1. Given a computed value of 3.5 for distance in nm of label points 7 Å out along Cα→Cβ at positions 23 and 95, which structure among I, II does it belong to?
2. Suppose you compute Cα extents along the principal axes in Å, for residues 7-214 alone for every structure in I, II: which one lands on 55, 37, 25?
3. Where is distance in nm of label points 7 Å out along Cα→Cβ at positions 223 and 351 largest, in which of I, II?
Structure I
Amino acid sequence: MSKTFRSLRYYNFRLWIAGNLVASTGTWMQRVAQDWLVLTVLTDGRGFQVGIVTALQFLPLLLLAPWTGILADRVDRRRLLQVTQSVTGLLGLILGILVVTETAELWMVYAFALGGGIAQAMDTPARQAFVSELVPQKELPNAVGLSSSAFNLARLIGPGVSGLVIHWIGIGPVFLVNALLFMVPILTLELMRHDELNLPPERTPGKKDSAFDGLRYVKGRPDIIFVMVIMGFVSAFGLNFQMTSAMMATEVFGMEADAYGALGTFMAVGSLSGSLLAARRAHPRLRMIVIASILFGVMEGALALSPGYWWFAALSIPLGLVSLTLITSANSVVQLSTPPELRGRVMAIYSMIFLGSTPIGAPIVGWVGEVFGARWSLGIGAITCIIVGLIVGVWGRKHFRPA
């Protein structure tokens, strides 16, 4: 088997990839539909309101991370993921019915975004830590890269399909399809062979787990701290493409839903390439994360200056490649640097910073786009990522030399 796909030798991991691919396709379809619903139906093009919805989706990650990390280390991660997938699918079903019956209001979208965010807060640390149960430790970087590949293959398919469905029959059916697709990962998780899982060590009887165990571990690892600083700023101000692409498509290029959905597909081409390249790397390094963050800022700046729609679409491809090189490398470095018994809590902290920073950044980015124009919603991310990458690179070179 090719070096790139070597983790697919493991039965449980093959089921994991299949379930992720189907569910992630539905998730990307719903993200496009949700932003389009808020931007074109429930408001008159208010980027700030789209930012609020995005913030509510990620706010629980910021607030609940200490407890969701402990939960991911205490319970059967496979069963926890089945519960979170069920809740997410049910929320999509109810919202879809509301949209189809034309009874959906903006406050309802806010409520469902928050509910989905709570489910995601419980899902994310368990999902990231669960990958280490599916393959041997030496294959973990490859497994992380392939998991990202499945996610981005879905990103390649989902936005384009969503845009076409919205264009042909409306927004509501997209939410209903997403609810149906979430049944697949629930089934694939059930079909896994329990005796082939690499379970973490059993807890010591009488020992109390604490969120501070993860914090204490991270405090003593400057390499992990540097990664978290970079990813926090990149996520807050740079990785808001669903919102910024919607604003660019409507305000700058005057496009409809199908063209907006296609932009996500173009970016996913680069993202898929980046995740497959990441799957070939055995040992990602901090230096790569610093360089990728600076390149990401440069590419996002170029995207902001795009003279037309097709320039924007074409530049989305290399931006997607750089962004996934950055994301998968950061994820692998943190996971490989953490012992199994603490992985859930450390990944919860990482998720809190990486994904939980979005509630801080998304409304700011949306407000900047509203006040100064859609191009500046990308420009603020570009400037931030370049500055943070340079600062961390200089600081890290002076105070910490990675192995």
Structure II
Amino acid sequence: MSPAARSIAATFVTLGLAYGVWYAYSVFLVALLREFGWSRTLLAGAFSVFTLVHGLVGPLAGSIADRLGPRRLTLAGAVMLAAGLLLDGAVTRPWHLYLAFGVLTALGVACAGWVPAVVLVQRWFPHRIGTALGLTSAGIGAGIFVVAPACQWMVEVAGWRWAFRAVGLGVAAWMIPATLWLVREPAAAAGAPGVPQDGRVPAAAQAGDITPRHALGTRAFWALAVAMLSASFVNQMLLVHQVAYLVDHGIDALMAASVVGVVGLASIAGKAGGGWFSDSFGREETYTLGMALVMLSMAALGLVAVAPGPLPAYVYGALVGVGYSITAPLMPALINDVFRGRHFGAIFGMLHAANAFGGGLGPWVAGRVFDATGSYAPAFAAAAGSALLSTAAIWTARRGRRRRATPGRPA
């Protein structure tokens, strides 16, 4: 196996563990709700802090990956993530949850997760980044499929504290040795605009190199920021509250966790297929399809409320799994189309911060609305509007993608 293939395969598993932790929070939310009786606003707030920290670290993480390489960043993140999960198992007060999960665990996922993975893939496969990112990010779907149901099983067998601890030990056992022994970076110097498998930097990639400061002055940057923020608002709202919503409507907790597994399984196909589809048939068209499926998944949740049962719940899982996951590899591909260059990691990290604001706001809004009204309906209506806004913003960024930004010319 080539160094590129070995690195991507290891990153596939690493992303699965890191974001399996992320999406398993919907399972832990129900367990914490039952044990402590804390409000959904409080519990969703911890996840909102998590997503904000994860995203706000993005610009710094991107710069570190540009300068020192994604491998070192991933190794540091693995250590922090394992430590954070072990501390999550010792929570007894709300501030413990906010500090251990909201801050330390988030730092670990940020440094071991999406930003270094995107930089690594972009360096190995700059010319088919959509397909390569789709295949790599399918690891996130595999992680959701395995980690969330496994956590629910461990919660029922040994309790949520040991579930956190077991995942922490698993993270340490895989991520640290895999990053040290399996992951490799292209031979060219760190910060290269995008290095193919032979290690050579195309001369064309050096042209039009865009700095973060210049990127901030382009229309494309802000259109992509709005798209990321609004998409994350709806996606994270659904993925954090899905188990609680299903349990509220009479679905057994273990079955609800299996729905999360369906989300993960469907997202494997969505991520892998969506990346290839976008490279072959168009970014905007593929993104529109993904957000349409997310909106259809909310209609399936409405059916769960009217006629509770496993069928509409699993339909929801399949729709949201494919829908949200189609959009995931598209964003880095779109950003690469416009801002490819030596500062790609830093620019991607800056835009990732917008993703964090949306991802932090969505779950908190849903928890707040539920605590105030006893219903998720108003929050889901706002989520549908957010999905439409995200789609419109992607088409607004189309001109910037077709006319790649260069210094001195707006995009």
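FYI, it's all coordinate maths here, none of it is from the lab. Because the structure is predicted, anything quoted here is derived from the model rather than measured. Cβ atoms are built from the backbone, for glycine too; each structure is taken alone.
1. Working through the options, I get structure II.
2. I
3. I
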